[in-house]
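J.: Following this line, the structures themselves.
Just so it is clear, none of the values below were taken in a lab; they were calculated from the coordinates. Since we're looking at a predicted model, the values are computed, not measured. Cβ atoms are built from the backbone, for glycine too; each structure is taken alone.
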Structure I
Amino acid sequence: EGDIRKAIIEDDLVECMVALPPKLFINTQIPSCLFIFNRNKKREGETLFIDARHLGRLESRAQLVFDQHHVDEIAQTYHAWAKTDFSV
């Protein structure tokens with residue numbers, strides 16, 4: 001597992017990481033992280049980190065859900081970053 005993570009970083013495959021809140025997935029109370037991989041990154045050497053741990057709404061004591069506007073907020077952040085050209 002460690003070798004896989006090392007290769008992913010060395011090969012610059014991670015385009016975006018989204019930190020998700022706990023209780024988002026059934027049967028798990030721990031926070032999770034969504035990785036977006038891209039073999040053809042336009043922004044080499046860069047990775048976007050989105051902190052979405054504050055998003056969502058409690059549907060029950062044990063279950064958090066994302067409404068469409070939460071998903072849209074994450075997607076808009078990613079797309080705005082992806083469209084921005086910071087090349088020198």
Structure II
Amino acid sequence: MPVESTANNNGWTELTNGDATSAKFQVWKGLFVIRYTVNDSPPAADAGGWIYGVREGEGYSPLSSQTPLSGAKRIWARPWEGWDAGTITVSHD
């Protein structure tokens with residue numbers, strides 16, 4: 001079941017809530033930087049990533065097809081510069 005997550009400008013918000021092999025997400029409000037990691041450590045505060053806007057996201061697919069990072073297990077989001085917060089819907093397993 002999809003879960004709505006709110007990310008704010010105080011750092012990275014984990015979208016996956018644990019290790020995942022497949023996921024989908026869609027931005028509903030805001031502009032976000034999305035980053036993948038291999039463990040539960042958040043990306044560096046100034047780490048770059050992929051930028052997604054309203055109605056953008058990734059369809060349900062293996063994380064290995066969403067990022068070139070080998071062994072990715074977690075998805076993180078933070079608002080893009082100039083945005084304080086926003087809303088993303090995510091579903092994963």
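J.: Looking at structures I, II, which one was relative contact order in percent (Cα under 8 Å, 6 or more apart) calculated from, given that it came out as 51?
T.: On the way: I: 27; II: 51.
Checking each candidate, the match is II.
J.: Assign the value 1.6, calculated as distance in nm of label points 7 Å out along Cα→Cβ at positions 7 and 47, to the correct structure from I, II.
T.: On the way: I: 1.6; II: 1.1.
Computing distance in nm of label points 7 Å out along Cα→Cβ at positions 7 and 47 on every structure in I, II gives 1.6 only for I.
J.: For which of the structures I, II does the calculation of percent of Cα pairs over 16 Å apart return 47? All intermediate terms of the calculation are to be shown ahead of the outcome.
T.: Numbers: I: 60; II: 47.
Source structure: II.
J.: Out of I, II, which one gives -500 for helix-only ellipticity at 222 nm (-39500 (n - 2.57) for each DSSP H run of 4 or more, over all residues; to 500) as computed from the coordinates?
T.: Working: I: -9000; II: -500.
Value -500 for helix-only ellipticity at 222 nm (-39500 (n - 2.57) for each DSSP H run of 4 or more, over all residues; to 500) corresponds to II out of I, II.
J.: When you work out distance in nm of label points 7 Å out along Cα→Cβ at positions 39 and 63 for each of the structures I, II, which one comes out largest?
T.: Details: I: 3.8; II: 1.3.
Evaluating distance in nm of label points 7 Å out along Cα→Cβ at positions 39 and 63 on every structure, the highest lands on I.
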